[in-house]
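Enquirer: These notes open a run of structures that come right after.
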Structure P
Amino acid sequence: MLAWILNSSTLVRLPVEVVNRAGLSDNLQPLYVLNMTGDVEIYETKTELNGGTLCYAIDGWRKFIADNQLVFGHMLHFTYVTSKKKIVLNDVTSI
């Protein structure tokens, strides 16, 4: 299970564990994200530099946040399903 706290730096950046499990450092590829209402969205991944550090990001992540009515301070609890390259949103809590 992955926990991801929404703040200004996590709006689009992927946690290192997802990057590693998805093999994104070797091959950028789309990720599937399943929200809590059962909808699956496909997001392209990309690299970007942040202060000289290479980061991995999702195009359209801000739309996912808006569509799911998420705000700063929410903690998102995900499971990453390696075989399907899918991120499953299991729960959202406030911190």
Structure Q
Amino acid sequence: MNSKKKKILIAAGIFLIALNIFAFYILQEGIGIAEAIKNTKNKAALNSLEQKQIFSDVFPSLIFTIDIAIIFFVCYLLIKILFKSLKKSLSTKS
């Protein structure tokens, strides 16, 4: 693997870690927003908090779904490499 691909993979990994940290932060804020919604009587503030609650539900879900997709893709690549190496080792024995 050349150095350009390594740099891209490292940057993508750092970006993904940063996104996950931000998603966990938003998730923690969502817990506080849910508590604030329970205690709010003002309609305008309630509408604003509900919009923030929707964002704090959707954004972390999206990031965690991307994480799961990446994990499945990495598993696919590992299985592909494994089968390729097994095929190569069997063809050299014959």
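Each value in this text was obtained by applying a stated rule to the coordinates, not by laboratory testing. Keep in mind that this is a model prediction, so the values were computed, not measured. Cβ atoms are built from the backbone, for glycine too; each structure is taken alone.
Enquirer: Starting from the value 4.6: which structure in P, Q was distance in nm of label points 7 Å out along Cα→Cβ at positions 6 and 54 calculated from?
Expert: Numbers: P: 3.0; Q: 4.6.
Structure Q accounts for this read-out.
Enquirer: Identify the structure, out of P, Q, from whose coordinates percent of Cα pairs over 17 Å apart was calculated to give 46. Don't skip to the end; give the middle numbers.
Expert: Details: P: 46; Q: 68.
For percent of Cα pairs over 17 Å apart, the value 46 is produced by structure P.
Enquirer: Quick check on the output: 12.0 is mean count of other Cβ atoms within 10 Å over residues 14-21, derived from one of P, Q. Which one produced it? Mind showing how you got there, number by number?
Expert: Values: P: 16.0; Q: 12.0.
Going label by label, the one that fits is Q.
Enquirer: For distance in nm of label points 7 Å out along Cα→Cβ at positions 30 and 86, which of the structures P, Q scores highest?
Expert: Working: P: 1.4; Q: 3.9.
Greatest value across P, Q: structure Q.
Enquirer: Can I ask one more? For the read-out helix-only ellipticity at 222 nm (-39500 (n - 2.57) for each DSSP H run of 4 or more, over all residues; to 500), a value of -3500 was computed from one structure; give its label from P, Q. Provide the component values of the computation, followed by the final result.
Expert: Details: P: -3500; Q: -35000.
Answer for the origin of the read-out: P.
Enquirer: Thinking of P, Q, which structure, once relative contact order in percent (Cα under 8 Å, 6 or more apart) is computed, gives back 36? Walk me through the intermediate numbers first.
Expert: Numbers: P: 36; Q: 29.
Computed on structure P.
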